[in-house]
Structure P
Amino acid sequence: MKLSDTAIRLAKPREKQYKLHDGMGLFLIVRPTGGKLWRLKYRFAGKEEQLTIGIYPEVGLSRARKRRDEARAALAEGKNPSVERKRAKVADAISAANSFKAVAEEHIAKRQREGAAPATVAKAKWHLASLDKLHSRPIAEIEAFEVLDVLRKLEAQGTLEAARQIRAFASRVFRYGVATTRCKADPAALLIGALTAPTVKNHAAITDPKKVGELLRAIDGYEGQPSTHFALRLAPHVFVRPGELRQAEWAEFDLERAIWIVPASRTKMRKEHAVPLSRQVLAIMRETEKYSRGGALVFPGLRGKRPISDNTMNAALRRLGYGHDDMTAHGFRAMASTLLNDSGKWRPDVVERALAHGERDKIRAAYNRAEYWEERVAMAQWWSDHLDTLRDGAEVIPMPLAQLSTGKIAG
């Protein structure tokens, strides 16, 4: 007699487990604990075997019968259902390990081990989340149109730059998949010309000397939080990247030797960056020291446990009346680069090294770090003096090299 849903539901546990048969080898085991398990009895190659169908009620009566019928169909084809089940599990495991998500996560973990910045890792994870439609797909089976479908939807939302970055991320994952023999090609590479190119916007920066002076005077009059004020005052002189500045720690500074070592973990190029400190910077640092509450951070936030946020300096510039198209925290780098190069006093390579721009030739890079240091020390002091001149509104008169701080300077 075939089972019914009601009969299964009302079946009570006994002292010993017992079976309820449904026919064609399918039966339900009722255990003393109350648990119910579907099994299928069959014969293969003259030997009786059993196949676990599933646990009730996760697998109901109709589903159990369907699985029984599938197993019997395999038997009719001369296949052992138990062996086929094991093969399917292995195939599923291999497929999961070779899914786009699995390969991408492996690639991200590799970059993390290699020293990628936390922000870079976080962005990669965000890119992966944006490609969720590809997560479960075997990476070797993904075609260009599937990636394009995801990117087109981002374009439709107006996020052109995000679409560009996500395509580049997908391409890196596919190339990693090729390198680890999980796929044979990079379909995302075929989509470079298919996307709408975003309009490139440089960080807004003030480079007119007169307006630079106005900005410096505005910063001097800032009435916000001390940490923000000191960061704004320091930014024009050292022109490091905003993240490098706001996360600065006192342990990185040697005020006696007038040097700041930005650790590799916080630089874009993942290399330690030395910053010479002018007399003006040292004065600001000693003033800042009084307000940092003896903590590790140079520019602590309101609660003191974390540095000021990545938007704090930009928000302060807005309070001073400078819009997004006028000036940004990152713009201090462009300001310094433009005016230092325009001065004609410093070799472009020296300015580039001060900006911590990368040098592809490792031997040349090591040589340049040593060769340019004295020039960079002199340039740092000249730059701070020049900023003082602009801030005071005085006429800018080129200084004779003899009056500059000691150091090798290109004339």
Structure Q
Amino acid sequence: MYEDKCVVIGVTGGIAVYKALDVISALRKKGVKTKVIMTESATKFVTPLTFQSISQNMVITDMFAEPKAWKIQHISLAQEADIMLIAPATANVIGKVANGIADDMLTTTIMATKAKVIFSPAMNTNMYENPIVQENIEKLKRFGYEFIEPDSGRLACGDIGKGKLPKPEVIVDEVLKNLYPKKDLVGKKVLVTAGPTKAPIDPVRYITNRSTGKMGYAIATEARDRGAEVTLVSGADFLECPKGIELINVQTNSEMREEVLKHYKNSDIVIKSAAVADYKPKNYSKEKIKKTGDDLKLELERDNDILLELGKLKKNQILVGFAAESNSLLENANKKLKNKNLDFIVANDITSKETGFGSDNNKVFIISKNGKVDELDTMSKRDVARSIFDNILE
């Protein structure tokens, strides 16, 4: 998907330089071509040879070095880039670009490119919070340059505060989002539910299920990368939500219902991939139930059927449900599709060890209300998410 994409990575002088190697490695694994420009100060921390080995391309450090081919390098790189990523970005390079200074290979290439430029600042917290640096950042944002917020924590100098280069996976996620070739959901609002809900028994115990929320998070990420405005209502509280997605954490069936109904009216596409608890204890104990010599018997009652309610309220929304079944997969999925007034249902067999709960892969049938059945082989949950939206938009 990204084999024809090129990211030019500008590496400037800071202790976080070594993290840029992990960013380049991760991009290469996705098939992205990476070319590196290092400032002179960056070479004092990590050698160009290391970046050359990871990127599998020559690293440029000197604007006046003899070229390997007859090209004006800062112009050719500027034209080749689909994205320019500056990571780590020091206060120095941010200040130079903000004030139109182009005195080395990196700054001249930034000035010459028409590609999107993304800065990932990393510096001492006092430097980052300095009004001059903040004014330069705001100035660049007004001109369309993008910034990845630095993390907070203990810095190399010993100070604690904002200024750490984000985790490489956060930077890579931002780059891949911008490189994503499909932008067919721009202007659309997508509502996704994910993970399990919990039915409390007492202040200590609850009933839940094995859902991890991975499928829902993959769907939300796919929608975001295709340009949608995404709201994710999640019962999973241990997964890291990708940037650019509105995350609403919930615990119970009722909480999920409340949040979904709040956003349903204004949504264009609603995908209910959450494993919502169908039953809850009829009598909740406000005090912890003490262990006795007798068996404990719980009486359960039906909880809200959120998907059924959405089907009844549906107007212009496209409504997609999931059917996680252990037997009669297609038969049960088709019943659910019809009974709950869905446009699509995604059916998967939960008994498979390779694609069951907690797996990074899935194997599903995507069934539409007009009878079309798209049978997918085992693939990553992100690829399943891509197929779901391809079917919707078809």
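To which of P, Q does the computed value 1.06 (Rg/Rh (Cα atoms, Kirkwood Rh)) belong?
It was calculated from structure Q.
Computing FRET efficiency 1/(1 + (r/R0)^6) of positions 157 and 373 (r between Cβ atoms, R0 = 41 Å, to 0.05) for each of P, Q, which one ends up highest?
If we compare FRET efficiency 1/(1 + (r/R0)^6) of positions 157 and 373 (r between Cβ atoms, R0 = 41 Å, to 0.05) over P, Q, the biggest value is for P.
Please state which of the structures P, Q yields -15500 when helix-only ellipticity at 222 nm (-39500 (n - 2.57) for each DSSP H run of 4 or more, over all residues; to 500) is computed from it.
Of the options listed, only P reproduces it.
Read-outs: derived from the displayed coordinates by stated rules, not from any lab. Predicted, not measured: the structure shown is a model, and the values here were computed from it. Cβ atoms are built from the backbone, for glycine too; each structure is taken alone.
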